[in-house]
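What follows is a group of structures, each given as structure tokens.
FYI, it's all coordinate maths here, none of it is from the lab. All of these numbers come straight from a predicted model, not from anything done at the bench. Cβ atoms are built from the backbone, for glycine too; each structure is taken alone.
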Structure I
Amino acid sequence: MTAAAPDRVDSRRRCKWAGAAPDYVDYHDSEWGRPVRDDNGLFERLTLEAFQSGLSWLTILRKRENFRVAFARFDIAAVADFAADDRARLLADPGIVRNRRKIDAAISNAGAALDIEGGLAELIWSFVPDVRPAPATESDIPTQTPESQALSKELKRCGFVFVGPTTSYALMQAAGLVNDHVRDCWIRGRL
């Protein structure tokens, strides 16, 4: 596997997973790995990572705006107030992933987030790992780390669900706690 290869979109070298699908390229170039420091932004990433479990990330990206509408733009307080009629609405919404356990997890996690002293962002960012060398290829990128295991454990202690160490690490990557753009990726040095 090459570290990064020019894609079909332009001559820039990107992480291989970005491929040439416009949704992936845009997400890679404009969002993945950039620091997210607000509670609602982190709640969105955490929720979407949980919904992605077992599915393609492209599926989630293509439904993302529908998720935002369905989940009140990921406003934690609003989602925490969702009731039975909201659950029914979400389960009937073909624009999102209609998985009862994941929907219930999102609502439950919003309630748990409200109870975190200092806020969700402060808690999550307290698990930033030491800087690691740039990965040469995607095979050098772990699926979980001691920090993501600790974050997962703390989130679960706070009442969160669907937040295993792999999901927690994906959150850390997406929200910029770690920079897992491969060494030759044009974004790597810009973060």
Structure II
Amino acid sequence: MSTLRPDLAIIAQEVAPGSRVLDIGCGDGALMEALRIEKQVDARGMELNRERVANCMARGLSVIQGDANSDLADYPDAAFDYAILSQTLQTTMRPDLVVEQLLRIGRQAFVSFPNFAHWRVRLALFWGGRMPVTRSLPIAWYETENIHHVTVDDFRALVKARGITVEREWFLNQNRLTSATAANLRAEHAMFLLRR
């Protein structure tokens, strides 16, 4: 699983062998394929991009074209052991409702996102007065799919207000794990394992 993006590698490590997984916004299917091969997971995917869906299907992965904003409602309650939403939350219309759907269809949910309160983002706004373009946020504001700039503290407040339990949390800085201390300032990416 070492070829996976760092946040996906952490998720792959945590998923129990033989479980049922729905990867929403599965992209190229790398996580699904690793879980299927290395942990014998029944991995399914949902992806908005038609070309990525076709590429996943050509590799033998079970992926449908769908939109997390509307199509999660079609899944039955507790259909999966894990629902995974990696680096996609900030692109959804109503992140709060998407998180609720994740926890309806999955017994647990992994959610990861770029932290828009990272010190480099803050510094770029403070000194330059413009939305930053960084290694972790490499696209100009007018080209990005990000419509909700979520921070670690924002997400923690959301799950607390909704009565959602945080089982575990991980924070990455320069693709390496970092401590939870001052994560809202220090982490470039955040990952949470949630349950009801």
- Note on the structure: For mean count of other Cβ atoms within 10 Å over residues 19-26, structure among I, II ranking highest is II
- Task: Could you tell me which structure in I, II was used to calculate relative contact order in percent (Cα under 8 Å, 6 or more apart) as 18?
- Result: II
- Query: Here helix-only ellipticity at 222 nm (-39500 (n - 2.57) for each DSSP H run of 4 or more, over all residues; to 500) has been calculated and equals -9000, so which of I, II was it run on?
  - Reply: II
- Kindly point out which one of I, II the value 13.4, 43 was derived from, the read-out being Rg and Dmax of the Cα atoms in Å, for residues 59-122 alone. II
- Here distance in nm of label points 7 Å out along Cα→Cβ at positions 51 and 179 was calculated and came to 3.0; which of the structures I, II was it taken from? I
- Message: Quick check on the output: 1.5 is distance in nm of label points 7 Å out along Cα→Cβ at positions 43 and 115, derived from one of I, II. Which one produced it?
- Response: I
